[in-house]
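A.B. asks: Pasting the structures here.
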Structure 1
């Protein structure tokens, strides 16, 4: 059970609710704050006060007064008019995270929404009513207006939703789940859509998975170092203590643990004093990516418990303040950084794959990892596939946050593009997983030639895990099923589990 109070939600709880369907409820400590803010909103309505989004229009229409009799219509019209997202639906996991994060922000008690409305949103989450939220259409300020409006449509019994595997009208999905749709009251529509929860949900799930990929990249590098008869001395702790970056030290320590006992990777190799950068500098590159990810995760942790709508209600101070907490810039910059870091994980991984297949660089391995080159192409085009995705990542890694486009008649004249940044980072993660999976496959093929009995204990555990689904390839076969299977080993966490089982303490 996850209890929401608007202040203490963790990334791990988001993962539990989004991926494993853990039940979510409002913590009793939040009820008083929610109710006080709502009572304050209703008092302002009775007074006829001019409050943005309560008794005024939105955006450029903020100077248009709305009578108290029309405030409920104003909220319904807001949701209907703002549901303008397009494209493919966001995944079920992302939608669940969006609903959770929006409910948590509302539990802080500064939004003026009714308790019953939040409870209905959580009932949808707990019963598996997942609004169809198209992926495109957010500027990232004023928050994620368009996609969040699609979430609220279903709350109102409109729009579309997925329920038990079926795509249904919002009204039918709510009926089947036994949930009564909400008639929005004053301020509620704006409170539900004026936030950064779509970008944060996508980025949260992506950064969580990226942390596991960092370890998988270290494991793949260790296998490649063995296959290429690498020099372990470059990972000596004395080297990395002289450079004060924690991620670098973690990666170097991981590599030494993974390579312990290897008969292939040695402190010194005859005829060579140093390896290429893609081997020797793995701690510096992987480590920098780890450090970037820690920055992103810290930003996500803050945003999970942030109030991002507008205006904000401060009942104890008798104030309603129009500010800009909905602006997604803090997350836009973080998710652009995340995408760049993930692109670099893939970049260096593909360079190691190239060394494995290139006979001029592989320290004696057969060309393209096949013994009958010419008649067979072996792993030649596997490296092409990795290169293709690495190149695509270079396009995707261009920062979204450096762009802005004015909207609402220039009232909203600078926007974050944070949701685009998050979506791009997720695409880069998908490509990076595939590239690392290709390196794992290629390294295992190379180690087949080197002699699997020479592997370190930890890398042998990973090698055996890969071999359960990808056999040594002596003659050309249809490769893509093996590539897909290797990717599933990466995404499922089985590669990391195999390494950790043989080598506890990997980070």
Structure 2
């Protein structure tokens, strides 16, 4: 009999008959592991010893071709395959497996003499490898990580399908009842030409709702023009909206077409309209009533054909009571209204949003696809997200930039205010050796410190080095060591 290269742990005993009540309170699907090896003794040993420790179903195949027959018959989460097999060897098997069952996590087994092949297998898509002879506990630990990775991959695929098929609407992500009502209102108002007031806190997606209304309307071929009202002083905002004639004021050296005319035949979105002055409110009221504008310095009014959408994070009825907003303008704007709910009231959408932003920023920053660990996602669900979707997006973007591996963990980031602090001596780091835990903490420090400094200087290495007290060349070496791109950090700041 061949040496199976592994012995049963002393505590392991062959499993007894199944308990009919054992799964009564456990609704979770059972994980499935397929072992592929030409050594029959090894297959029998692993099939007997692994299920009690992994709580998974184990099937075996004595060669690669038989393995594909098994894979066609039922789904599997992880494949544990030997590299040295007659016929189709482990590398050929891995290549075909990647093409036909790319979602399966693969762990390769190898003898000491073929470690180079195992490294090559990882480059070709294998999750990890283990060398024979191996200890039972080490194999169990590796397969536990592989099964967890597989669970994350399947969850991400499920979320992607939901995003693609059901829960994205005109680039707005949402699956819950609150967002479905928003989507229905957007569809409804887009069929009309009436003025719409979009309300909601900062970061809830008011601009995206306005764009969706425009895209679905009969004006979609026309221009969509957005202006953030508080960003401009009153006199400049007025000239931007209505335009002016040459000589209307000191620096008016030529005619300027205002934004209402720029949006002729299309849509204009007046963002944060609750912050404009009473004087400008009066002029805007006339535009809504007469559908005409009068550029500065011109005596005749100009007819406009522009759909008006307005949005605000202000409580306009309260501002009316305080004589800071005209009541007649409010009723002109509020013909139909859409309220964008804050993220804390639709937390069921957080997993979908995280998946969307992970895909977006991994692609933008040219990173390998990343996922988040389960505890990380659960913690996200507990936060208040005062900055709403925009705050969550920025947080996930930092995770893509800072996380050193393919899985973003809680200890990879500084958490927003209102979250329990991550103590590096608690939880996830305590299972590591002192050296490994110290390396993890230092890695996190370098990534967060350097990214913050670079962000403050828009990616300028010279100025960042000056603030750090380092020579420019020394800072560049540290950035290279930790894989931090000044261009990406600078581009993502702001």
Structure 3
């Protein structure tokens, strides 16, 4: 079933269907009409030889150089070639697919002036899964993601490289295999229209945002398992406590925990074993909730950006072709820096709960480092080390990229967003945080097995059963990394969230 791009918003869910799950994309008839109307305006400008930036001038600092009509094709092709300066590891296929659908959606707003033929060619590559090779480094985030989008656009002309049928190959060869005719020439403004926007940072960030929603649910499940393993106090999750503060995310996390631990005999009340718990348990609703609220804020901002016209100049009519700055990625840069902090906090507090599980001074009677015979066995000692190293790395990665700027293009572009660096950093922090939560979950399972004659809660019991199918109790020291990697794979690619939600309701 295809995703039809219309005037109505492309949602985050729709984006994921195309970028990750390879749904096809179709343009609605009204958007085709808008594209054609804007292109007519550009053609009229060229015929009248009006001086308009990006149509018949150079770019950046060279914007005062007027280009003759006979050279406009070469101007646009040269732009793609010269701007394809990316370096480093290549973006994942899903990131590039995301860039492609977002660029199509931006061009389809009808303010670019590009031909429908060119937009359709980008859609054809996407739908036939001929995916450009795009290096992940090299964007300043204004004038948009120039280098990544140039790499993304080269295959339209049969240039650059692509991934096709699992093999990296020259674009020309892949287009022949896929029976795709390259565009012979780009017309006025088309090269600029293809690369002037925020689609690389938005693609990386949108994928990370979607995965952070799932991470927030995993964090609540991990918290609940650790709360049971440490015989935590349920009173801190009382609905009344959270309602009188009124913070939406906090209220939701406390509700989730109450549902997941319902009917547990592991869980205690105030004064039963101790008066109150440490902050990593007692304040978890407040911490997880703050991160959830940040994620909710970002969903709105990202969906706005996914449906924005970020071109420059923008074509309103033949008289009003306006040079502006919608390509500037500051709104996304600040947003993804915020997301970095939100995701990092899931890991920060998770590692502290892990420490309580393995530390005999803090674990409420559990054996040292969660092994029956400590001394000859080190148990989960170094699992906590590994988690601590990831948490520390996250703190370095969480430094905001958006506060940095380096002038470019002869100081014409004297403030840039670094938004793609923000998005990539958020992605790295998410991957690290997922690993930390997996380590906490693995330790909580081990701890639960040392508690006898107690019953897990409604949600924790199904989570425990699902996880224990592949993750066995560790009696004596074993090579630990396969256990950790298996747990990471289960919570990343398995159905843990769905199984718990089936039992207790939406988290």
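A.B. asks: Of the structures labelled 1, 2, 3, one was used to calculate distance in nm of label points 7 Å out along Cα→Cβ at positions 129 and 377, giving 4.5. Name it.
C.D. replies: 3
A.B. asks: Determine which structure produced the value 0.90 for FRET efficiency 1/(1 + (r/R0)^6) of positions 97 and 361 (r between Cβ atoms, R0 = 41 Å, to 0.05), calculated from the coordinates; the candidates are 1, 2, 3.
C.D. replies: 2
A.B. asks: With FRET efficiency 1/(1 + (r/R0)^6) of positions 305 and 345 (r between Cβ atoms, R0 = 30 Å, to 0.05) as the yardstick, tell me which of 1, 2, 3 scores highest.
C.D. replies: For this comparison of FRET efficiency 1/(1 + (r/R0)^6) of positions 305 and 345 (r between Cβ atoms, R0 = 30 Å, to 0.05), the top structure is 3.
Bear in mind that the values in this text are calculations on the coordinates, not laboratory data. What you see is a predicted model, and the numbers here were worked out from it, not measured in a lab. Cβ atoms are built from the backbone, for glycine too; each structure is taken alone.
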